[in-house]
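Given below, in the form of structure tokens, are the structures.
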Structure 1
Amino acid sequence: MRRNRMRMTFWRACGLVAVGCALALPAAAQDSILAATPPMGWNSWNHFACKVSDAVVRASADAIASNGMKAAGYVYVNIDDCWQGQRDSSGMIHGNAKFPDMKALGDYIHSKGLKFGIYSSPGPKTCAGYEGSYKHEEDDAKQYAAWGVDYLKYDWCSAGRVYKAEDMPAVYKKMHDALASTGRPIVFSLCQYGLRRVWEWGASVGGNLWRTTGDIWDNYDRMYSIAHAQDGIEQHTGPGHWNDPDMLEVGNGKMSRDEYVTHMSMWCMLSAPLLAGNDLAKMSAETLAILTNPEAIAIDQDPKGVQAHWAWQVGPYEIWAKSLADGSTAALLINRGEDTERLTANFRDIGVSGTKNVRDLWAHKDLGQFTDSFSADVRPHGVVMVKLR
């Protein structure tokens with residue numbers, strides 16, 4: 001027998017500076033906020049890891065600028081680990097042999113109308129053993145600003161060797177303050193795997209997004225478990241500060257199309273940053289279509305900035321719901337089972353009532369009017385994503 005399970009989040013009235021508030025802001029106010037909607041772009045790690053190079057990054061920028069991704073909202077071109085070389089006598093970091101001129105690379109990315117992202121660690125070394133920012137926070141912030149960096153991913157890694165766990169907020173604030181002192185707007189991405197409940201303090205130390213779990217990999221069960229771990233922390237996301245369930249694996253080859261659609265859909269419902277992690281220069285038309293679905297992206301980029309909540313579950317079947325700025329509601333019907341199943345979204349479970357117009361956001365099709373509930377056949381490991389208005 002199926003039973004409903006509701007998780008309700010009670011929102012408290014809050015000001016713009018409060019941590020953990022999801023707010024619908026006027027357009028003018030949003031324009032003044034860094035990362036007013038979840039950042040969108042590409043990151044080198046998931047596909048290239050330490051095989052990244054200047055040529056790879058330029059090819060990715062070329063692809064984004066020409067294949068429709070830029071028009072869809074993807075603007076950040078982010079180099080992850082393995083770019084770092086040595087420091088000079090004044091303490092300034094330089095790129096290694098694979099990145100001979102970081103300023104020129106940043107200029108190239110900017111020439112495409114895109115933004116330039118980079119990576120470091122508050123520890124002595126990065127995860128891959130390259131030079132970190134320990135005791136060089138101000139030096140690195142100045143260098144990043146001189147290179148035209150627009151986004152910094154700051155990965156805890158070896159910081160645990162030189163700091164206590166309780167030092168974490170202060171350590172991240174130190175780099176935020178160094179970035180702020182340059183006068184250049186730089187999105188600050190905290191990467192410390194959800195340690196010490198970062199969603200409760202990340203915004204207070206200047207974070208625009210913060211990782212909420214360990215690393216993702218190109219596997220359906222791992223992807224789903226990370227997505228599901230976002231339930232219960234939805235009150236800590238909103239314009240300027242976002243829960244980050246890690247980068248997208250769409251197109252890396254180890255999930256099916258239905259599973260990649262599920263991945264993309266869940267990230268959009270969660271108001272997650274959308275950072276593609278595949279080889280953009282060689283991706284298929286199918287992958288590109290998943291990454292650039294305008295109706296799914298609109299759910300992710302909705303200016304209200306609400307993260308979806310888990311509204312209903314029975315066994316491997318779930319429904320998530322998300323309220324939108326225009327007064328409508330997005331709902332995601334999920335089938336984690338191994339056979340096609342007909343799922344019914346009862347309107348009372350997703351916080352709506354009466355008669356609603358329902359649109360399928362992957363079929364790009366209006367399905368008609370429904371009263372009190374909506375039903376759809378959902379493929380195994382697939383989803384049906386709809387907007388009710």
Structure 2
Amino acid sequence: MPVRVLPPNPSLEHLKHQAKDLLKEHAAHIPSVAQRIREFHPRFRRASDKEIFDAHLKLSDAQLTIARESGFPSWPRLKRHIEKPSLADRLNLPHHERIEDPIFRQAVDLLDAGDVARLRAHLKQHPELSHQRVLFEGGNYFYNPTLLEFIAENPTRRGRLPANIVDIARVILDAGVEKAALDEALMLVASSNVARESGAQLPLIDLLCDYRADPDRAIRTAAVFAEFEAVHALIRRGARVDLSIATALGRVDDARRLLSTANAEDRHWAMALASQLGHVEILRMLLDAGEDPNRYNPVGGHCHSTPLHQAAAANHADVVKLLVERGAQLDWRDTMWNATPADWARHEGRSEIEAYLRVQEARSGKKE
């Protein structure tokens with residue numbers, strides 16, 4: 001879930017105004033606002049646009065949405081961050097430098113240094129460390145990690161992993177970890193470009209799966225970030241190939257076979273991945289089967305944008321044209337930067353796609 005990272009000196013008054021603006025936009029039935037509320041307000045996680053617009057929204061609901069959109073679980077926590085900041089609130093620092101507990105910080109430093117012997121001794125001296133969590137607010141993931149989750153270098157902190165990171169991970173695993181931490185670590189490793197570039201991604205996937213991490217929990221995230229070596233490794237370790245994964249891999253025949261029995265969630269994911277990754281034949285099948293091109297992508301799948309935004313940014317001209325031909329809205333704006341698909345194309349330097357979309361915008365305006 002992308003978040004709007006707060007500026008260095010955020011204004012609580014400005015955030016209050018944002019909450020009031022959100023209420024006005026909700027009353028005006030603006031589609032991007034429905035997506036923001038669905039993504040960040042727990043009560044509306046599975047609500048349709050109509051259900052969201054029909055609901056009575058209070059100022060406290062808007063403030064909760066704004067707080068969670070900024071990476072904080074509640075408005076009071078956001079308020080505390082602004083009024084009484086601590087070391088953990090210094091969002092400009094890498095995560096390890098924001099750790100206030102010196103014992104946990106030492107464990108992370110030993111992990112980063114690749115010091116197996118001292119880390120093993122540190123964990124033996126402080127056995128609670130393998131289950132302990134630290135709190136990081138103000139980001140879009142890595143909110144409450146255990147020590148194990150630092151092995152992925154995701155989010156990037158130092159830009160590198162020690163050469164013996166697999167041995168380091170095994171030391172932590174042997175100290176005992178929760179199943180939830182195992183699964184989260186696998187998802188972070190499978191979507192980590194640093195782990196891949198260091199040659200550690202596949203060995204870490206195998207190690208975590210050996211300790212019973214669930215490959216199904218990580219495979220969609222790996223696909224969204226185009227970590228295809230990780231996707232194949234997770235399949236080898238037993239991950240299920242559903243419609244969304246067949247789509248991500250461009251397996252047209254498998255996608256055709258799976259489409260008729262796929263549930264609504266799998267179809268939604270497949271639509272997003274086909275557009276992002278340029279699989280036009282599968283996208284056409286989905287549209288022919290009744291999938292709506294005018295939906296924001298699912299949570300976890302670049303949900304701040306629509307399929308047309310993603311296709312335009314990725315320079316998939318055939319996908320862009322197919323979406324437009326099938327009625328994709330040209331004026332829908334993403335929820336992060338309030339930009340249209342043509343704006344995304346311009347930002348990414350996709351001049352031909354931008355020109356095509358601008359022409360379509362002009363034609364659409366004349367028809368109105």
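Readers should treat all values here as calculations from the given coordinates under stated rules, not as data from a laboratory. Keep in mind that what you see is a predicted model, and the values were worked out from it rather than measured. Cβ atoms are built from the backbone, for glycine too; each structure is taken alone.
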One of 1, 2 was used to compute distance in nm of label points 7 Å out along Cα→Cβ at positions 174 and 206, and the answer was 1.3. Which one was it?
1
For 0.60 (FRET efficiency 1/(1 + (r/R0)^6) of positions 110 and 214 (r between Cβ atoms, R0 = 30 Å, to 0.05), calculated) the corresponding structure among 1, 2:
2
Which of 1, 2 yields -7000 [helix-only ellipticity at 222 nm (-39500 (n - 2.57) for each DSSP H run of 4 or more, over all residues; to 500), calculated]:
1
From the coordinates of one of 1, 2, distance in nm of label points 7 Å out along Cα→Cβ at positions 118 and 190 came out at 2.2; that one is structure 1
On mean count of other Cβ atoms within 10 Å over residues 150-157, which of the structures labelled 1, 2 is highest?
1
Match the computed value 11 of relative contact order in percent (Cα under 8 Å, 6 or more apart) to one of the structures 1, 2, and report its label.
2
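Out of 1, 2, which one gives 72, 53, 36 for Cα extents along the principal axes in Å as computed from the coordinates?
2
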If you rank structures 1, 2 by distance in nm of label points 7 Å out along Cα→Cβ at positions 134 and 342, the highest one is 1
Candidates 1, 2; distance in nm of label points 7 Å out along Cα→Cβ at positions 126 and 270 computed = 4.9; producing structure is 2
